[in-house]
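Student: Just below sit the structures, each encoded as structure tokens.
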Structure 1
Amino acid sequence: MAELSFFERVYLVVAQIPRGKVASYSQIAEMLDAPGAARTVGWALAALSPERAQVIPWQRVINKAGRCSIRNLRYTPAEQQALLEAEGVEFDEHGYTDWRRFGWEGLNPDEVRALLAAARREKGDVGYW
């Protein structure tokens, strides 16, 4: 069974975030059993090619304070916020969202294991990676 890189695992989990919901960088890291790797989650999302960024909903990952804080050359936090607002996520006048309303519950450990196992099995069969 082919092993997935950490970036690939980030993309798989982020792809599960539904429209109109957000998750934090640290939440994604914790789901991947990598507490403390929030910054690496950010690097993974910043490394998306323009084509992959159309498939992986990178904009749905925000900082744990509830604000957009993306740091890459293609998008600004204001653009990220606008993309989320177009999905129905609301922000207050200071740029914060309400985690209780718009936060994604996430995947439990069994769901993450199943998702990763399925991706490992299919990795050689699809040109996704």
Structure 2
Amino acid sequence: MTRKILIIDDDDDIREATQLCLEIVGNWEIVTANSGKTGLVVAISQQPALILLDVMMPDMDGLETLKQLQVNAVTKDIPVMFLTAKAHPAEQRQFTQLKVSGVITKPYDPFELSNRIAKVLA
């Protein structure tokens, strides 16, 4: 059985590269969204095993998207991993206090990403 991963990222190149890497390296089924609002709709309808969520997006950023996921009965138990270019220790601490399953700093190694997802879902 393939497990479904939802990638929510407004950057088309990052979203497509991450999708390709995870399909090839991890044999995951990938669904994508290009905004937080779309991501919420997809998360509710598809109920993925895990969500990779970009922190910095226009309109609804990753932090607001995470809050919306956490208050929805359908999505509140789906593990979320942040994808972020923000690598400052203070920001990393803030992210870990938000009950996310991990923080992946861009740019990232596709093999490492797949391994981290597998560990979260194990």
Structure 3
Amino acid sequence: MEPTEPARPRTIAFDFDGVIAAYNGFVHKEDTQEPNKKVIDAIRLLKQKGFKILVHSTRGDAFLKMYCEKFSIPFDYINRRPDKEGDNPGKPIAFVYVDDRAICYRGESAEDLVHEIETFKAYWE
């Protein structure tokens, strides 16, 4: 039997505003709400299962690190993965992205996709 390479832990990317932190629309860059307990619980469960956690946002790295440390939110990376980057480092590489402003494309028709985009609302709107 040949030795197999151990599976690398998958990285899950969590958006900050509206996912990790409660959000009701932009006020100013220093304005943040309390953490979303359900999401923080999910992050902790994922860490226990061996997943890597990437927190990403348009907010700066220092701010995100301070917020996560203040509320004891586990993370491995902020805004990027130094171990793996594409040609455009603007989008962090992850197995899956958790975002309050996302639509999951599942192969539907162009018309159905356009309808979903046109009628989209974040859960907090």
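Student: Quick check for you: by distance in nm of label points 7 Å out along Cα→Cβ at positions 36 and 100, which of 1, 2, 3 is greatest?
Tutor: Details: 1: 3.3; 2: 1.2; 3: 0.6.
Between 1, 2, 3, the highest calculated value is found for 1.
Student: Ranked by distance in nm of label points 7 Å out along Cα→Cβ at positions 20 and 92, which of 1, 2, 3 sits at the highest value? Kindly include the intermediate steps, with their values, before the conclusion.
Tutor: Values: 1: 2.3; 2: 2.9; 3: 0.6.
Max of distance in nm of label points 7 Å out along Cα→Cβ at positions 20 and 92: 2.
Student: Tell me which structure, out of 1, 2, 3, gives 48, 29, 25 once Cα extents along the principal axes in Å is calculated. Intermediate results must be reported in sequence, preceding the final value.
Tutor: Values: 1: 48, 29, 25; 2: 32, 31, 28; 3: 54, 43, 30.
This figure was derived from 1.
Only the coordinates and a few stated rules stand behind these numbers; no lab work does. What you see is a predicted model; the values in this text were computed from it and never measured. Cβ atoms are built from the backbone, for glycine too; each structure is taken alone.
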